[in-house]
Structure P
Amino acid sequence: MVQTLQGIIVDVHERRQFPGTITIEDGHITRMTEDETVTSNRFLIPGFVDAHVHIESSLLVPAEFARLAMPHGTIATVSDPHEIANVCGMDGVRYMLDNGEQVPLTFAFGAPSCVPATTFETAGADITANDIRELFADERVRYLSEMMNWPGVLFNDPVVLEKLQVAREAGRPVDGHAPGLRGEQAQAYAQHGISTDHECFTLEEALDKIAAGMKILIREGSAARNYDALHPLLRMHPDRVMFCCDDAHPDYLLGGHIDRHVRASISHGYDLYDVLRAASVHPVEHYGLPVGLLRVGDRADFLVVDSLDEIHVLETWVGGQCVARRGESLFSRGSSTVLNRFVSSTLTPADLADGIEAGTPIRVIVAEDGQLVTSEHHGATSDPDVLKLVVVNRYAAATPAIAYIKGMGLTRGALASSVAHDSHNVIAVGTNDTDLAAAINAVMAQQGGLSVADGSDVHILPLPVAGLMSTEDAYVVAEKYTQLDAQAKACGSPLRAPFMTLSFMALLVIPSLKLSDQGLFNGQKFEFVSVTV
């Protein structure tokens with residue numbers, strides 16, 4: 001079948017645009033003809049790629065994630081499945097690969113490099129170097145996922161070095177994850193073949209890593225938002241930049257995806273071609289993605305947009321088929337099974353007593369809106385905005401770990417979640433032990449989910465797939481999450497995404513202070529510390 005489309009063709013390779021016609025045969029572009037007689041207010045541009053994302057953080061299985069992302073022009077993602085891998089191991093990675101095959105979005109999955117993320121927490125699985133070698137035998141596994149164990153890289157941990165060697169032997173790129181690493185340490189980290197970083201939160205840090213030879217992924221998602229700090233790179237080093245969301249909840253995806261980065265960058269006055277290359281060409285070339293870039297011979301993957309100032313996506317095309325039009329996906333839903341590992345337990349308020357006397361000096365985690373990094377504050381349990389933080393092992397019955405946090409902003413009630421990076425034990429924050437126990441027990445009863453407890457009022461969004469994802473329709477999940485988010489904010493949280501922020505309070509590899517199921521952890525010294533000072 002032969003198809004033709006007319007419009008203003010934007011050639012990001014030659015950095016020009018022209019009126020013309022593209023001819024599509026068997027899903028590929030066979031001809032691109034310049035024609036001054038073509039008059040059109042439609043522009044054809046390459047499709048967008050999220051250069052680093054955890055599909056699991058959308059609370060959606062891959063097939064449902066695609067239904068929200070593709071109407072915004074996303075045709076591919078570079079996806080790290082280490083969330084489900086931490087729970088279900090190799091079976092979890094295979095689940096993501098197979099589920100994503102049902103839809104037209106290209107999911108380029110990585111082989112998780114750090115499962116578990118550290119030895120200071122309880123996870124559900126372990127991904128070894130031999131497992132990574134086995135995953136690389138599957139051509140759908142395109143790269144080694146973020147190497148979060150940067151101390152292991154710098155100090156030549158043999159387990160870490162073996163995984164890096166497996167990636168080199170397989171010819172796969174290696175993603176980085178080294179928040180705050182600068183100067184000689186950034187150089188040493190990059191020298192191991194680690195080629196990207198999405199964790200930069202200052203321009204100076206990003207410039208150090210670029211000087212070390214790395215490419216920088218500018219992140220803007222539901223919790224971590226670094227675009228404002230890093231967008232000058234689009235003028236300073238446009239060839240070293242890609243865009244990513246990293247973690248995006250379903251309500252965020254309803255309003256946009258990588259198209260948000262593109263519109264923001266154009267509004268800042270950056271060169272159109274530099275922006276579009278960061279959104280498409282750079283990730284396709286870096287990861288060797290099987291995605292077309294609007295050239296003769298390429299697979300017919302492209303977007304139809306209304307203008308080059310606003311970049312509102314009218315149509316998304318993949319393989320010569322229109323798969324989304326005017327905000328709606330045109331492909332059918334896939335089918336999703338349930339995979340999980342969860343040992344439920346029930347807590348009483350008495351189980352959450354900490355034995356700390358009033359007025360005793362304590363270490364307090366300070367959470368910041370829009371950042372994954374935290375700081376350490378010394379205070380007391382009675383201080384304003386200091387709340388109890390709890391992590392409960394979901395893989396075996398164990399005593400809850402308890403610490404304190406400020407910045408979550410709750411004035412009543414409690415939140416709980418089985419999305420707690422990266423081991424995904426149950427994490428909760430609350431103003432009182434009764435609501436804390438109720439929120440935790442609601443998640444336990446469903447073997448995974450997000451909950452809000454406010455007195456006798458308890459709400460839950462079940463997440464039956466690994467305690468991370470729903471099998472429901474994407475738009476239904478987005479609506480339920482939006483309602484739960486509103487309930488969390490009604491309890492006083494001023495955060496843009498309180499559940500997303502909460503989920504990162506257990507991520508030990510992000511400094512400086514976090515809580516695992518085994519205790520309070522200093523991510524700069526990489527050691528446990530006491531709650532009391």
Structure Q
Amino acid sequence: MNSYPHHIDICAGAMLFVVSDSMDVDITRRMAELVRRLDTYTDDAIIEIIPSYGSVLVIYDESVTTPSILSTRLYAEWNQCLLPTVSTEGDIVTVDVVYGDSYGDDLANVSAVTGKSVDEVITLHVSTSYTVGAVGFSPGFTYLIGLPPELTTPRRTKPRLRVPAGSVGIGGAQTGIYALPSSGGWNLIGRTNTTLFDPAADPPVRLKLGDSIRFHSVDSLEFAEPERSHPEGDGPVEVLSPGMQTTVQDMGRYGFARSGFATDGAADRASLAAANRLVGNLAHTAALECTYVGPHLRFHRRLALALYGADLGARLNSRDLHSGRRFEVMPGDELTFAPVAGAVGARAYLAVRGGYDVPLVLGSASTNLIAGIGGWHGRALLTGDRLGVGQRALPSRPFMPGIGEASHNLALPFRVQPGPQRERFGDDIWQRLLESTFTVSQDANRVGLRLDGLPLPPLTGADILSEGITTGSIQITGEGQPIVMLPGHATIGGYTKIATVIPQDWDRLGQLSPGDEVRFVSV
């Protein structure tokens with residue numbers, strides 16, 4: 001068979017291998033075969049593999065391999081995938097769907113846009129076999145190739161804030177399945193009760209790149225809504241007030257990005273490590289990440305703690321408590337936070353000797369707020385929570401790219417390398433990126449930082465075929481606005497990426513607050 005054009009982009013411990021910029025079933029299935037081949041390597045050089053349609057993003061350990069060795073491996077394995085004797089058949093999965101009514105609120109809209117009756121839309125939708133082209137956006141969200149062109153329907157102009165798990169939708173020329181409740185702008189035409197996400201399963205997401213899907217229309221299905229009870233406990237760390245957003249984080253969750261799981265972990269890993277070292281923990285032990293406004297805590301036994309990172313105005317029993325110091329608390333002591341005028345930084349880390357007693361989920365104690373897993377019951381802390389303290393199992397091989405000494409000098413420019421779509425931007429726009437001062441907008445969270453400033457419009461539009469992205473990637477929207485990815489980012493994205501902040505500067509990114517000024521320098 002004919003070979004496909006391909007190229008490699010290398011930046012900051014990540015290698016993007018691009019085979020095609022179009023949706024093609026044969027390419028996607030061969031890309032799935034490439035992933036299977038890469039999975040057989042056991043030298044620990046590859047940390048993450050994030051495939052999507054006609055590309056694969058490989059996150060690698062620079063202490064184990066080199067770009068030259070890894071690129072040679074990718075080319076060699078891809079050439080094997082092109083052999084006509086290679087089997088590219090994935091699993092075949094049948095998905096029962098209830099179409100319309102309250103399960104498919106947009107079915108009538110699809111009917112109106114396409115000029116087909118509701119019955120014709122359903123008949124067309126179940127008439128073909130689909131191929132999983134990508135998994136991402138949120139854990140388990142499945143993008144499917146093969147939608148009959150007659151059903152192409154633009155996405156909703158106003159996305160829903162909450163789409164139920166199992167919803168089947170149409171977005172442009174694709175159809176897909178929401179594995180988890182999330183926001184979303186696709187046209188909902190039905191819903192399935194097929195379990196697509198189970199954190200206790202191996203793998204946690206049922207569908208993968210290259211699998212074949214067929215939808216089957218049924219009259220009814222039973223849906224069990226998940227029960228969320230407020231956990232009770234008698235741990236020694238009591239939450240009297242949770243602050244703005246306080247979560248349990250460690251160094252992150254690796255190995256599951258292909259299923260849509262963000263790395264998560266501390267936004268400022270160096271400060272997490274420093275806090276842990278002060279109390280004698282391993283650097284990657286989970287601690288509390290306190291954002292903007294810290295929590296009000298009461299302690300019920302003698303404990304050794306340390307605070308590191310931004311100055312959020314910590315006070316122990318009304319006495320000022322400075323960052324970067326170990327301290328002890330006795331039963332009845334209370335830790336509070338009050339805003340400090342002119343303070344620098346967004347996040348502080350509170351470590352306790354012995355670590356917080358939370359289970360590992362998919363190898364990490366980090367909280368994934370989208371999937372609702374990890375940390376303290378998969379969510380931010382709430383009033384009344386009682387966290388335990390003690391020894392717990394730790395990941396055997398934490399991956400900490402670019403981690404160094406904690407630094408909160410946010411006035412220094414952030415170092416960048418050209419991104420995968422650098423050629424989509426004129427030299428004048430590249431210089432604008434490097435010569436402008438941007439301001440962090442109010443829309444800043446663990447997912448990313450939107451920056452206000454002069455627009456950075458790409459030459460040929462901002463949309464690309466979705467591909468893997470990494471922390472530090474600078475995506476450019478259709479309006480030319482840059483968005484810098486933080487550890488909670490989606491694993492794949494469909495915007496051009498002009499540059500990538502190098503891993504050594506990721507921790508400073510995690511300390512940026514709305515209103516902070518940001519500059520970039522090329523390295």
Structure R
Amino acid sequence: MSIFTNMNHFKYFFLLIAIATSTCCFAANENQLKGFDKIGYTNRLIQAFYLDSIDSDKIAEEAIVAMLKSLDPHSLYSNAEETKELLTPLEGNFSGIGIQFNMLNDTLVVIQTTSGGPSEKVGILPGDKILKADTTLISGASKKNSEIMKVLRGPKGTRVDVTVKRRNVEEPILFRITRDDIPVNSVDAYYMVTGDIGYIRLSRFAETSFNEVDKALSELKKQGMKRLIFDLEDNGGGILGAAAEIAELFLNKNELITYTESPKLGTATYEARLNGKYANIPVVVMVNQYSASASEILAGALQDHDRAVIVGRRTFGKGLVQRPFPFPDGSMIRLTVARYHTPSGRVIQKPYELGKADDYAADLKDRYDHGEFYSADSIAFPDSLKYTTLKRHRIVFGGGGIMPDKFVPLDTTLYTDYYRDLMAKGIFNSFCLSYTNDNRDELKKNYDNSRKFIENFFVDDSILNAFVAQGEKDGVPLNEEEYARSRNLITAIIKGIIGRDLFDTSTYFQIVNPLLNPIFNEAVDIISSPKKYNKYLNPPI
């Protein structure tokens with residue numbers, strides 16, 4: 001059959017000639033090739049000639065993901081839903097009903113209500129079981145937490161009818177809740193450790209982080225704080241502005257916090273705008289291998305100005321600046337545009353090869369296998385990475401992450417496969433939630449505040465035996481040798497979770513920190529002794 005059988009074939013024939021001609025021209029002219037849009041050209045070819053129907057949006061997303069994958073490990077694409085989930089913790093709030101919950105045997109159990117939030121206002125109580133939200137069955141429906149949150153969250157001002165089963169109340173109770181803005185806290189805990197030593201744990205750097213930290217410091221100061229332990233363990237970073245604002249609390253006016261360099265965007269500097277309210281109190285900063293990005297900026301700034309003793313293990317090493325570029329459909333590209341430097345000039349970013357994200361992701365495992373988490377001697381820094389702090393001229397190192405002033409090895413003496421399996425199967429949370437709900441009235445009567453609970457509540461043999469039995473019921477058979485080794489660890493975590501469910505996360509950390517966290521204990525030891533504290537801030541003679 002001739003290609004000229006109909007006009008459509010006739011048009012395609014000349015289109016093919018045009019494409020072939022233009023291709024030949026491009027091949028012959030290097031100047032034209034430099035500006036040639038291969039991606040757009042390929043897309044137009046697919047649209048015009050591909051034989052099957054296609055999902056253009058899906059193809060475009062896959063092309064974007066593939067392009068970004070060939071770059072650094074932190075340039076990423078997120079679809080609309082992923083973008084929303086990514087931004088919510090950083091924005092510091094969302095609209096919902098204001099509860100913390102856990103799933104216990106496919107039943108949603110309220111752990112806490114947000115103070116002053118929509119659920120507290122209508123009378124929802126810890127221990128309540130939510131059966132339905134409007135007509136959507138929640139309990140017994142084997143739903144994921146993400147699915148449940150979609151049902152309970154919604155635009156501010158909208159209503160949801162929640163059906164609740166309450167202990168010792170025969171019939172379910174119907175509550176009509178009007179959704180409102182719910183804060184997402186980034187300060188997990190703050191409390192007085194002892195005497196004049198305060199403690200703050202920050203989990204991320206969000207839009208509300210500065211106000212939360214400032215408030216925590218103010219509350220601790222009222223309680224007599226004159227020295228501070230600032231815990232950035234496991235803090236993966238967040239908003240640079242939040243880290244800079246928090247750094248200003250501890251630095252003096254015009255002191256450099258960080259600067260960024262980019263061949264296309266130039267250099268940008270971030271300096272303290274005024275003298276910090278806490279610029280003269282001793283500070284110890286806790287970090288570990290999961291402390292990254294904004295955590296490293298804050299720790300690096302305080303270390304370079306000889307303003308704090310850094311305690312723990314070498315941080316992650318993320319020092320690349322991502323700029324968000326949103327699309328109209330709610331999706332987004334986060335593109336790396338610059339590198340962070342500490343005030344002394346150190347590069348925070350650890351080395352990477354373009355397009356080798358898998359190797360980059362395996363870095364922590366490689367560091368673990370190499371023994372870095374157990375011995376500072378396993379970390380070798382060449383002289384080319386040597387820098388000095390800005391005031392006391394102590395030696396610090398660049399080349400990836402922040403190396404602490406006091407290294408604390410990972411302690412795994414209490415960890416066993418038996419403990420790991422109990423944790424992996426969620427036995428701790430489910431057991432503690434059941435125990436708290438079954439004994440809530442008595443616990444509240446005996447321990448009407450967290451201090452009394454911390455000092456007087458003990459996890460006895462009856463609780464431990466019930467916990468072990470729960471583990472066996474849920475598929476974790478007792479290993480007596482490993483149980484004996486992990487007993488103190490298990491006991492502390494059970495007490496901590498029960499305390500958290502009764503009161504708040506500060507109660508949890510007050511219990512587990514001194515018992516299970518060697519970085520915390522080293523921080524307390526250093527900040528308790530002016531002689532030790534000053535030793536780390538002065539260079540050896």
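Each reported figure results from applying straightforward, stated rules to the coordinates on display, with no laboratory input. Only a predicted model underlies this, so the values are computations on that prediction, with no experimental measurement involved. Cβ atoms are built from the backbone, for glycine too; each structure is taken alone.
Here is how the numbers come out for the structure above:
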{"quantity": "Parent structure of the calculated result -12500, given that helix-only ellipticity at 222 nm (-39500 (n - 2.57) for each DSSP H run of 4 or more, over all residues; to 500) is the read-out and P, Q, R the choices", "calculated": "R"}
{"quantity": "Structure (P, Q, R) behind the derived value 18.0 of mean count of other Cβ atoms within 10 Å over residues 184-191", "calculated": "P"}
{"quantity": "Origin of the value 5.3, where distance in nm of label points 7 Å out along Cα→Cβ at positions 96 and 480 was derived from one of P, Q, R", "calculated": "Q"}
